[in-house]
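All of the numbers you see were taken from the coordinates with simple rules; none came from a lab. Note that this is a predicted model, so its numbers are computed, not measured. Cβ atoms are built from the backbone, for glycine too; each structure is taken alone.
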Structure P
Amino acid sequence: MTDMATLEAELRISRLNLDYARCIDEDRLESWVDFFDGEEARYLIHPRENADAGLEGYWMYCRNKPMMRDRILALRKANIYNIHYDRHIVGGSQVVGVEDGVYDVRTSYCVIQTDVEGRSEVFSAGEYRDKVVLNGGGAKFREKIVVPDTFNIERPLAVPL
């Protein structure tokens, strides 16, 4: 049976993931970094095939906040990619462990992309494997590992998932 403290943590972490998804969907990417705790927070996209096999092979690897900021700067200033709108559908977050105040959390996600001609397609579906710290009334990611269910995507991966 889940205790009330765990349920409260899951609620706060679910809110964190919902706010995170809305930030990306609304193209407020400069604020994306603010969802992470401390300059050493990590963000990775690690396809399931590689994650399950214990292989590295990341689609995106940001080992700290400066790398995340650089990613967004490059996206805004240098990268060329398909113009689209993202829509995240985020499941409820489930705490699967806690150690030294850091919650190990799993959350399902799906990202649907709509192009400028109005065609919508599933771009990515999978799981967030997060390490989260609670602070005051909120929560922040210490680490966010996005694990897409498939190794293949049809379009360039431009923005965070």
Structure Q
Amino acid sequence: MTKDFSPIKATDITDNIFKLIGEDWMLVTAGTLDSFNTMTASWGGMGVLWNKNICWCVIRPQRYTYQFAEKADRFTLSFFDNQYRDALKFCGTKSGRDVDKMTATGLTPVSFESGAVYFEQARLVLECRKDYIHDLDPANFLRDYIKAEYPGEDYHRLYLGEVVNCLRRG
């Protein structure tokens, strides 16, 4: 953990979760400093399930981050101030297969004791231990607008993880 972060309880997060994820976006990261990938996401959530503080995110199978999320026991969600919006746009539109995102964006990866990667420039970080995965099944979509999100039938995998560490800048 870098010196600019303070550990907090997940229950001490005061941000509006809908704005934090849906408008401000986040980086979903899996792997270790030796081998990881990150991607921008604006779909996800936080809540309580199985009496645990849980975060969830979704990753399409063709995304490079998917293979890292499959292998890892943990993933992180990193949230940034608006000055990093261009870096988030870059990480959401370029594949780590093709480009070194850290060099291109100037983001600095660091890790928790577990090895899970987050970014020095983040303002809020959640380290999540994977508890459950589930492939979205179009047979269970109850509304047409959901089907419209999948013209290529490349359905997301859902990752649920218990928040095991939470850091806030300052």
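For the reader, a short list of remarks on this structure follows.
- Source structure (of P, Q) for mean count of other Cβ atoms within 10 Å over residues 9-16, computed value 18.4: P
- Test item: helix-only ellipticity at 222 nm (-39500 (n - 2.57) for each DSSP H run of 4 or more, over all residues; to 500) calculated as -8500, pick one of P, Q: P
- Distance in nm of label points 7 Å out along Cα→Cβ at positions 105 and 137 from the coordinates reads 3.4; which among P, Q: Q
- Ranking P, Q by distance in nm of label points 7 Å out along Cα→Cβ at positions 73 and 129, the structure that comes out highest: P
- Structures P, Q were shown, and distance in nm of label points 7 Å out along Cα→Cβ at positions 33 and 153 at 4.4 was computed from Q.
- When relative contact order in percent (Cα under 8 Å, 6 or more apart) is worked out for each of P, Q, structure Q gives the greatest result.
- For FRET efficiency 1/(1 + (r/R0)^6) of positions 25 and 57 (r between Cβ atoms, R0 = 30 Å, to 0.05) computed as 1.00, the structure of P, Q it came from: Q
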